[in-house]
Structure I
Amino acid sequence: MKYNKIILAGGNGYLGGVLAQHYRNLASEVIILSRTPKAEDGNVKTIVWNGIEEGDWTNFLEDADLLINLCGKNVNCRYTKKNKEAIVASRLKPTRLLGTVIGKMVVPPKLWINVTSATIYRHAEDRPQDEEAGDIGYGFSIDVCRQWENSFFEADTPKTRKIALRMGIVLGRSDGVFPRLLNLVKFGLGGHQGDGQQYVSWIHEQDAAKCTEWLLTQGELSGAINCTAPEAIKNTDLMKLLRRAYGVPFGLPSPAWLLEMGAKVIGTETELILKSRWVMPKRLLEAGYPFLFSKADYAVRDILSIRI
C-alpha cells in the first residue's frame, strides 16, 4: 500500500464515492466521515460524525496522509432564506470544526484539501479566470465560496499543508451533471440552454480524483488551486458534442425564460445553468499535472463508451 490513511469528510455523496474507489487500492484505510452509518466495505470504513461537535471520530484523523473535506448541502435548490442558511452552515461549521481538531493534533493529516467551487469567479465570457488574475464575482453563491475559503485558511494548522481545490463541474458516469444532460439529449431536448454562449468549466471524475493524489506529491503547492480541464467549452458546443456522441441528430433549445419557469417547478436556480464559468487551471498546468482528459470530446467519449 502506498498510503497509510485517507480521510473523506462528508464523503458519502457522488464525488466521495469516486474518491473512495480511487483510493481503496492505494491506501491501507479509507475513512469516510458521514452522518449516516454504513457497513464496512473492504478497507473503506464509515465513521459517524455530525460535522458540528468533536467526538471519537477525531482519533481517526491522526497520522492520515490526506484529508479531503467534501461537506456541503447541495446547491441544486431554490435560494430561499432557509436554504441559504443551510448552504452556508453546512460548509462553514464542518470546516471550522476540522480546523480546530487538526490544530490540536500531535500527528495531524499531512495535507488537507477543502473541495470548494470554481463558481467563486465572476460570469466570464471575455477571458478565462485563473488563480492569479481571476476576478472574484458577486452574489450569493460567490459569497458562500468566499466565506468557505476564509474559514478554511483562517484555521491554525501549522503542521498541515492546505489547498482549497476550486472544483469545476464534475463529469462522470453515475451521477452529477452528465447523466442529466444526457437525459435531455435522449428525449430530444438537448439543444443549448439560454443563448448557449456561457462557458462550462468541467473536469472528468477520474481527473478530479487523480488530481488529489498528485497534489500529495507536490509538497510546495498550497493555497487556492483551480481544478478544471484546460479547455472550457461553450454550452452550445457541449450539447452538440453530446448529441453527436450519442447519435441524436437534433435537440430543442431551452431559452432563458423557459429555464426560469422550469427551475421554479423543479426547485432549483437558473444560475447553475446560465452562469458562464470560464476557469483556467493555471497552477496545475504550471506545476505539470498530467491531465487524463484535457478536452471535452475525450471525456464524453470515455463516459459514453461505458454507458452505452
Structure II
Amino acid sequence: MFKKILRLIKKYDTIVIARHIGVDPDALASQVALRDTILLAFPNKKVMAVGNGSAKFHYMGKLDKLELNNETLLIILDTPDQKRVDGVDVSEFAYSIKIDHHPFVEKFCDVEYIDDKAGSTCEILLELIENCKLKMNKEIASYLFMGVVSDTNRFLFNTATPKLFRLIANLIEEYQLDDLFSLYQNLYLRPMSEVRLQGYIGEHMIVTPNGVGYIEITNDLINQFGVDSASAGNMINNFNFIEEVYVWVTITEDVKNDIIRIGIRSRGPVINFVAERYNGGGHVFASGARVTSFETALALVNDLDEVCKKYKESIKEESPNED
C-alpha cells in the first residue's frame, strides 16, 4: 500500500494535505512533516498543508492557503470520518488518500490506509518514509518525534510497541535529535494560568458511583483563569492515574464555536462507541465528542457510568475467588 501511495504522490503535481478539526500535535506534525518530506523529494511540486492552525503549536511551522486546480491530489491524515475533515471538501479533488490510525468509521477516500494498532499517524508516516526510501531532515524528524510522543502520551500507552521504539531509535540516531529536552519542552511547557486551572479541576472533579470523573469547564471559568477553551480541554491527559477513576472527562464550553467540547480517556472500559453516539469518536481508550449543551454532556457521562459499571462487574467475574 505504501508503494501505491508513493506512485500517486509522484503522479500529481499539486497536492493538498488536510487533517481533522480541532488540531492536535499528531495531526499537525504529520501534516507538516509529510508536506516537507514530499517537497524534499519533489521540489517542483506544489504541496499545501491546510486547515485552521493554533498559536499553541507555533513550533510546528506554518500552514498554507488552499489553492485548487482540476488535477489536485488530496491526502487526509489522522481523520476517520468525513464530517471531521478540516477546511476541504473531498468531492472537489481529482483523487484522495486517507492515512489514519483510528478505528475504521467510514470510507470516504479513493485509497485508504488504516492501521489502528499504530499509536499515531506520525508513526505510520515513519513507516511510509522508510518503506518508500524517502528522505527527511532534522526538522521533519523533530516534527514526527513530537507527534509520536504526544499521541502515545510519552510512550505510556499499549501502542508503544517494540516496532515503534525501533523506529524512534533509528530516527534519533539518523537525524541526530540530540536535544530531546527542547522537543519535550515544546509539548509540555505551559503558563501558570493552566497550572492553576489544573489545580481547580483536581479540586472540583466529580466522580460518579462507578468511577467516571468529570468536570464542567464553563466560559466563566475559562475567563477567570485566563486560558482558552482548547487548552482547558487538553488537560484531559493530566489525570491518568487516579485510583478511584476508570474514565475521566473534560466538558469544555467553546463560546466562539457555540459548542461543548468533550474529551474522554479511559484506563480499561471501551469508550469510543459512546462518543460516537454524541457526534464524536476516536480510539477505544481515548475519544472526544461535540455537543450543544451541558445537559447532553451529562447524558454522555451517565452512559459512560453504565459502561464503567459493566466493566467493574466483568473484572469481578474474572478475578479468582479469595478464600
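Bear in mind that the values in this text are calculations on the coordinates, not laboratory data. Given the structure is predicted, the values throughout are model-derived calculations rather than measurements. Cβ atoms are built from the backbone, for glycine too; each structure is taken alone.
Points to keep in mind about this one:
- Parent structure of the calculated result 0.96, given that Rg/Rh (Cα atoms, Kirkwood Rh), for residues 24-199 alone is the read-out and I, II the choices: II
- For 23.8 (mean count of other Cβ atoms within 10 Å over residues 64-71, calculated) the corresponding structure among I, II: I
- Highest-scoring entry among I, II, by mean count of other Cβ atoms within 10 Å over residues 176-183, is I.
- Identity of the structure behind 18 (criterion: relative contact order in percent (Cα under 8 Å, 6 or more apart), calculated), options I, II: I
- Which of I, II yields 14.2 [mean count of other Cβ atoms within 10 Å over residues 48-55, calculated]: I
- Comparing mean count of other Cβ atoms within 10 Å over residues 160-167 across structures I, II, the highest figure comes from I.
- Here distance in nm of label points 7 Å out along Cα→Cβ at positions 136 and 168 was derived from just one of the structures I, II, and that gives 1.2; the source is II.
- Identity of the structure behind 1.1 (criterion: distance in nm of label points 7 Å out along Cα→Cβ at positions 80 and 112, calculated), options I, II: II
- Label whose coordinates, when volume of the Cα convex hull per residue in Å³ is calculated, return 149 (choices I, II): II
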